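Each structure below is given as structure tokens.
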Structure 1
Amino acid sequence: MKPHQVPRTAYRLGVEYDGSRFQGWQKQSERQVAQGVRTVTGTLERVLHEANQHPLTLGGSGRTDAGVHSLGQVAHLHLPSAGAPKPQELQRIFDEGLPSDVAITSIHPCSTSFHARHDALTRTYLYQLSLRRTAFGKSMLWWVKSRMELQRLEEAWSLFAGNHDAAAFSDLEPGEDSHVQIKNCEFAKDGSLILLRLTAGFFLRRQVRRMVGAAVLCGLGKEKVERLRRDLENPTPESTLHWAEKAAPSAGLFLERVRYPGDPDNSPLVPILRVP
């Protein structure tokens, strides 16, 4: 029987991870796996194989880059129906087998037609900036050492809301559409943390980190808000090269939430850790 003809049982997984020591979500080539390249998908598959469960399909709502974290990654998992564990048993397998920087936060049976990426309505990313040095959470925030003008930072961040050509702020595949509809750009201050959040149906490669980097430079007075506006209205190859060098570090970025039909449409903007 061919792999696609094997009777299968499907699960929807909630996945949380500290991306500091991962080379992203997506499983690498066999050569990279042999070299010890560590990914979240590869780690989940290893735990399943060690428990004599052999995934037919494991796919996430989207790829996260090296060093990027997740509070709310969603994945679909298909296992052969013969011997497929119940959700509580599958949870035990993951709880006992996974390393400390990955956790499965929920497991629900689902239709085999559910696709974590294709069925998603929106994705929300959260970025954490720290206004002071902190002994905690270095891998989960970006300490901006110079003084920022927060009003200018917020003004720059708000420019990204709406339907824009994001070519200047992303790595595009040949022929890829560069227009992105950003539904919400949120800004909040919590103690010494600045929280920046974006929600859209999808994001382009490197887009969020480059937008954060651009907004921070405006807050520092090193870039003008007018330049961001111009590059959103009329991106050029030169502007793409310029912002590629200004991307924010991956440490402060979290895939916060993926929303599907039937899910509530809002959530409070809160920090991952507190920095008074």
Structure 2
Amino acid sequence: MRIIEVTEDLIKKTIPPRKSTSHKGENGRALVVGGSYMYHGAPLLSSLAAFRTGIDLVYIAVPKPLSIPIRAYSPDLIVIPLPDLKITSGVSTKILKIIDRGKIAVDAVLLGPGLTGIKKEIGILAYKLHTKGIKLVLDAGALYPDIIDKVKGTGSIITPHAGEFYRIFGEKIENYDKSRLETVYNYAKEYGVTILLKGKIDVISDGGAIYINKTGNAGMTVGGTGDILAGIALGFLAKGLSPIEAAFVAAYINGKCGEKLFVNKGLHYTASDFISELPSILRQFDKIID
């Protein structure tokens, strides 16, 4: 069981360069599925964070009442209105038909920020998206006990905090010791997924190695930082990183944003502040090749 601390040097080696001859769509296309009658901000934060990773296109599928305000907030996002306030069989069918008919092409999908719905339908949607060769990040509303069986063996990224980890696997993780690392490693290996367990020290594993990330600070308990994290992971997954790479890069970058915000704002920043901070953190890793 190899334990690797995520460092700046590792991030530099992992984030891929961009070709000077690349065209639109070649640097990643992503879809965020989320939102509900109560949570409008979560999918928006995730989508904007994904865009800031440097991908080319971001689609956001949200309940129809949320589509107009989100369109008004950002002209950069391509908004797909959904016919219900939660995930139902009809909503799943619409998303899959849009993809099947070639109306959109995506490399990766984030399922869950602000999401509510029929648990069975969320799992079916995740499974069907994977069968189409689309990589997955599952967060928040998509993290329920049966989801793990739907994505078993897919390598999909799941991003639980300790409470969500207990909800999925039925095991409490409270101590920051070796047992925490071993537990994440064992479940990742058993189910063939990539787990990014959020906390004071993030633990990331796909059952092959364990990565620990120590960036961040106590201010990151503010609501929405998990949505930012999931969006960053989505962006790098769409750019072509492997699930484990996208997960540990996201943990590191999200934490570095929090650190910089703490210097400038103390404990008085919000998740929205991360969106404008991401470019200053990420630009040092930019590389362009012929």
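From 1, 2, which structure was log10 I(q)/I(0) by the Debye sum over Cα atoms at q = 0.13, 0.19 Å⁻¹, for residues 14-61 alone = -0.29, -0.63 calculated on?
1
Right, something else. Name the one structure among 1, 2 that helix-only ellipticity at 222 nm (-39500 (n - 2.57) for each DSSP H run of 4 or more, over all residues; to 500) of -7000 was derived from. Before the final figure, lay out the partial values.
Values: 1: -7000; 2: -13500.
Structure 1 accounts for this read-out.
Next question. Can you say which of 1, 2 returns 1, 5, 12, 16, 17, 16, 13, 9, 6, 3, 2, 1, 0 when P(r) over Cα pairs in 5 Å bins from 0, in percent is computed?
For P(r) over Cα pairs in 5 Å bins from 0, in percent, the value 1, 5, 12, 16, 17, 16, 13, 9, 6, 3, 2, 1, 0 is produced by structure 1.
Given structures 1, 2, which gives the highest value for FRET efficiency 1/(1 + (r/R0)^6) of positions 118 and 238 (r between Cβ atoms, R0 = 30 Å, to 0.05)?
2
Every read-out reported here was derived from the displayed coordinates using simple, explicitly stated rules and does not represent laboratory data. Please read all numbers here as calculations on a predicted model, not as lab measurements. Cβ atoms are built from the backbone, for glycine too; each structure is taken alone.
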